[in-house]
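These are the structures in question, set out in turn.
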Structure 1
Amino acid sequence: MAYSDNISRLSRLTAILLKLQTNTSVSVERLSEYFEVSKRTIYRDLASLEQAGVPIIHIEGKGYGLMEGYRLPPIMFTEEEANALIFGEKLIAKTKDESLIKEFNKATDKIKSVLRNSEKEKVDFLSKRTIIGKNWHNERTSSFLSDIQKALTNYQVVEIEYRKEGADDNSKRKVEPFAIYHNTSENWVLIAWCRLRKEFRSFRIDRIQKMTYPLEKFVPHKMTLDEYVEIQRKKHF
């Protein structure tokens, strides 16, 4: 078996374990569809987890689960904390950036995996009884937010192809991510130092057509976000 295959299987085993911890039970068919592998492969993976000491149990008519009380991470949540996470999940689901939703769902899967079965049932019930009255059509207009967050925290220059409203062509420019905000139109906006214009500019993330990552770092800007906001307030109000 190739090294990459080993890594792929290890990732799948970890993900299966998270699925088992997140749900009270999960069927082999569901796991097979989710990971796009055969049911025979899933049975082998479950056997490998059992051999590694994971207490997997068969639940008649439902599939497989974990023995009550088994947890990997030493983390426990109160019912109030779990409920707050559900509201966060609902709010994020209404954002328009696909990458943020994807990464947040992966994070909440890990968080839910440490809840007791009784708590999982409660948060599932609360999730079904909670509606956030925004973005009713679940519109998705961008998918770069997660990468921009990473570039911002690592002081990584990014090159974007950006199309202004009403423009026919894209403009290409290198920018230094400085901050991110969610505007009143429910769009994510990147504040960045534009090397082309030599000043801070705002870029609506849904108007970024393409983004690449040159292997180039930038020196962190000394200005704070509060200072930037104050400058903009004086300039525009």
Structure 2
Amino acid sequence: MYRVLIAEDEDIIRKGIAYTMDWVSMGCTIVGEAANGKEGIEKIEELRPDIVLADIKMPIVDGIEMVKTAGTESDFKTIIMTSYADFEYAKQAIDLGVSAYLMKPVDEDELKKNVEKIIQEIEKDNQLKQISEKKTVYVKTDADNDYVQHILSATESRYSEKISIESFSEELGVSASYLSRKFKEATGSTYLDFLNKYRVQKAIKLLETGKYKVYQVSDMTGFSDYKHFNSVFKRYTGSAPSEFVK
């Protein structure tokens, strides 16, 4: 999967992008978040994301400087987000070779369109790199391992069921430790973390319809009990589920 990092100092915006977008359907996973440019540089160096979403105005180090500094050591595509329609910012972003420059509030469809465009760019870059090295052309897919691909596909359709790395281990006839290792290599996170994030994303979509009670959404998204759902939801979003009910 393509690894995405979000650098944004406003917590509600950062969490909103992380948990309201259906990243899995785009073949992406959120590997990290940063609340300022300095933290962003550190996270980029540590997590090696494929795509970085960066706010321009951040404390300590701004988004432009973060991308410029981190880009000397890491290879990633950048989407700049800003509330400022400033030509100088846009010029600096263009000079850095950013892939997209989006105005806040960021439109979800526009962000999705740009992420999909960037993925195509990455795949093309990979093809050209492999050709230049005279190796077999390899296009990065959702997962490098067939078992991991099975888990990802099954999670999308069965996230409301009682599933775990252990249940997939039994289902696929391979050890849980092997699956855990391969899954983390492909996605950058443990399966439990990935599953919780995916369930929270689905829960937000259901809550925003206004059709369901919080306890109903808890059941619909595979959480064992209401209290556990509230705890996990708040851990990942920083807010209670009730705050997303329209």
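A short reminder: the numbers here are calculations on the coordinates, not readings from a lab. Note that the structure is predicted; figures quoted are calculated from it, not measured. Cβ atoms are built from the backbone, for glycine too; each structure is taken alone.
Which structure, out of 1, 2, was semi-axes √(5λ) of the Cα gyration tensor in Å derived from, given a value of 30, 25, 15? Label of the source structure: 2.
Quick check: -14000 is what I get for helix-only ellipticity at 222 nm (-39500 (n - 2.57) for each DSSP H run of 4 or more, over all residues; to 500), calculated from one of 1, 2. Which structure matches? Matching structure: 1.
Work out which structure the value 0.25 belongs to, where FRET efficiency 1/(1 + (r/R0)^6) of positions 21 and 229 (r between Cβ atoms, R0 = 35 Å, to 0.05) was derived from one of 1, 2. Computed on structure 1. For the structures shown (1, 2), distance in nm of label points 7 Å out along Cα→Cβ at positions 61 and 221 is largest in 1.
Between structures 1, 2, the greatest calculated value of distance in nm of label points 7 Å out along Cα→Cβ at positions 53 and 197 is seen in 1.
Given 44, 41, 18 as the derived value for Cα extents along the principal axes in Å, for residues 101-204 alone, which of the supplied structures 1, 2 does it correspond to? Derived from the structure labelled 2.
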